[in-house]
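Presented below are the structures under discussion, each in the form of structure tokens.
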Structure 1
Amino acid sequence: MKITIIGQGAWGRALGFVAKTAGHDVEFWSRQNQNQSALSQSDAAILAVPAQAMREVLRQLKLSSPLISAAKGLEQSTGKTMAELAKELVPNSEFYALSGPSFSADVMASLPTAVALAGDDLAKASHWAKALSLPTFRIYPSDDIKGVEIGGAMKNVLAIACGISDGQRLGESARASLVTRGFAELVRYGKRLGAKPETLMGLSGFGDLQLTCSSLKSRNYNFGYNVGKGFSVAEALAASAGVVEGAPTAIIAQKLAKHHNVEMPIVSAVAAIVDGSSNPSDEILKLLSRPVRVENQ
């Protein structure tokens, strides 16, 4: 098949490598390489662009082929997931969400990686999962788009929290607590919006969270680490090697949590640090001062 990769960043190139290795004809489209013939003739388009650029891309390109989103975030201005943006801007599109614990460098090096691909129709999701899978890039199909997208978006926010903790040298025990309690927040929010618990426990939820919260190869963790060390938010963003999806997502996630009456104190702390209304030391103190209660509440 002919696969068009929208975006030529590190993740776009990695997914292009996967599709080409799987035997498909791969072409790229980007702002610098606006290959119009690739768009009109593709059997599927993989959207490897930041969440905050997705609206512009969908509006500009008017794609008719199946869409596979590799973005992990929420639109800051509206709180919409990528699936909701596609429904708004390309209402008849066949949409899939690809997410899971995966660094582009690992994928390019053919190191073993596993991710999830979700669509409304499990049979169709299975078709695309099989078409794009490799022995070293296993894709597990799902019919829970909501769960896959929530896991991918929220884990980036929590990775910032873990980076801040490590930048402040709070220790590995603190990071483990943040991962665990942060995951509880992710699950609470996902359940409220109708995500399946088993999806949140899987590759696109807990799996991606575990990877992203402990490695400087993660842009979000690295951003948080620099903030924890004393960089300003602007300085930490400027020092990042690419887009930090968790920063804008944190701000809208905090608003959505309040709207849906879901308690997410770690997400709220990250949002306050990112928007400049607070600082790491004060937010850490707030978290440590919270009342002790039953763990699963």
Structure 2
Amino acid sequence: MASMRDIKRRKTSIQGTQQITKAMKLVSTVKLQRARAAAEKSQYYFDSMFRTVNSILSRVGHIEHRYLIPGESERKAVVVITSNRGLAGGYNSNVVKLITRNDAFKKEDLDIYTIGNKGREAFARYGYTIREDMPEVIEDPLYSEVNALTDRLLKSFEAGEIGEIYLAYTFFKNTVSQEPRLIKLLPVEAEEEDEASAVMNFEPEDVDAIDMIIPKYISSLIYGGLKEAIASENGARMQAMDNATSNAEEMIDKLSLQYNRARQGSITQELTEIIAGSEAIG
């Protein structure tokens, strides 16, 4: 059985850790409120953009456009959004698993664009090709930075370096639930429209219109994914720190019980020795 000193030392250490997890939970709660508000404000626009583009493309009929057909290359680009810091439960690992456990992806055919240090560290450990690393973007996402990333992705697609583009991120459902998602950005796959729907005509030409719409569409989805990911990260970290605080409380209670038992045993032993010594003298 551990000594009273060892138990007390361990209890003090866990109490210190508990104070840290409590503080981190409070910080994550405040950040979550801001991130959730930002995600909710932008969600309607990005959902509308997604539905509108799909509706447009489903009504245009057959168009031979480079953004609507797979490229010749077998390589695929995947934009992966994770966090720069850990202590968020399975938040980062769940996003990484979308890629590493996907049978449709071959490691040698993937170009990974990581937004967040944890994603870069994981894919580097697994031996994937990291084409770009942008840890600063997740801290304070700017639409201009997303536009620049979209331009680079489209140039690689048009140059035949990659044939498909995907986005992996975490969708924020609520405070305790976040869903990792993988969506295809390019080529755009429109949902089938009702046959009774009118065919859409473009002014100017349909090809020119798609040239303008698709880059904005891709930027919107990536930027929306960033907003959702930030809210999800803070929600996951808040939940993880809450669980850690509860676990620490349970450990402290168990150690307090062990300490009291050890103390009681020590007192009993001292009394036994005093009584035994008194009887020997008498």
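Each reported figure results from applying straightforward, stated rules to the coordinates on display, with no laboratory input. This is a predicted model, so every value here is computed, not measured. Cβ atoms are built from the backbone, for glycine too; each structure is taken alone.
A value of 32 was computed for relative contact order in percent (Cα under 8 Å, 6 or more apart); which of 1, 2 is the source structure? Of the options listed, only 2 reproduces it.
Tell me which structure, out of 1, 2, gives -21500 once helix-only ellipticity at 222 nm (-39500 (n - 2.57) for each DSSP H run of 4 or more, over all residues; to 500) is calculated. It was calculated from structure 2. Here mean projected area of the Cα convex hull in nm² was calculated and came to 14.4; which of the structures 1, 2 was it taken from? Going label by label, the one that fits is 1. Kindly point out which one of 1, 2 the value 0.20 was derived from, the read-out being FRET efficiency 1/(1 + (r/R0)^6) of positions 104 and 256 (r between Cβ atoms, R0 = 41 Å, to 0.05). For FRET efficiency 1/(1 + (r/R0)^6) of positions 104 and 256 (r between Cβ atoms, R0 = 41 Å, to 0.05), the value 0.20 is produced by structure 2.
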